[in-house]
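Some structures are shown below for you to check.
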Structure P
Amino acid sequence: MPKRVLEGVVVSDKNDKTIVVKVERRLTHPVLKKTVRLSKNYHAHDENNTAKVGDVVWIEETRPISKQKRWLLLEKVGGAKG
């Protein structure tokens, strides 16, 4: 089974070797037929502390690394704005 890869924005890098990534997805509401944005935060392992707040990154599903970390930083797609 292939590993899932998600794209999101780093919202926190305060922990050592850990980043928190907000992944946003859009879907159509089944009754209202309106586009709804849903977001979820994932804890990802960042071995070299390269990602900073605001960076757009790709994360990949992996084995459990700690209690909350089940994702691994693949690469930085874009830098922080400003």
Structure Q
Amino acid sequence: MTPAEARDLAARSLEKAAPDVDAATVDGDADLREDLGLDSLDFLGFVEGLSEGSGLRIDEDDYTELSTLDDCVAYLVRRT
């Protein structure tokens, strides 16, 4: 997966999990939980979108690597 594909997947997953968030306006280093206010269920929905879109199994132990959109891009590129 290229960085652009990973960014697109992360943005789509974010907008699906939190419809009030416009991913195009989110800084890559904004904390998804603290800055964007994703609660636990929103975050789980976001991770589910990443998993389904990438075909990867994302374990709970990996959640700390998914704090920002930039983190998600790096994670997806590295794992695919």
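Just so it is clear, none of the values below were taken in a lab; they were calculated from the coordinates. These numbers were taken from a predicted model, which means no experiment stands behind them.
Brief remarks on what is shown
- Here the criterion is relative contact order in percent (Cα under 8 Å, 6 or more apart), and among P, Q the highest value is seen for Q.
- Given 0 for helix-only ellipticity at 222 nm (-39500 (n - 2.57) for each DSSP H run of 4 or more, over all residues; to 500), calculated: source structure among P, Q: P
- Given 7.0 for mean projected area of the Cα convex hull in nm², calculated: source structure among P, Q: P
- Which entry (P, Q) yields the derived value 1.69 for Cα Rg over 2.2 N^0.38 Å, for residues 13-52 alone: P
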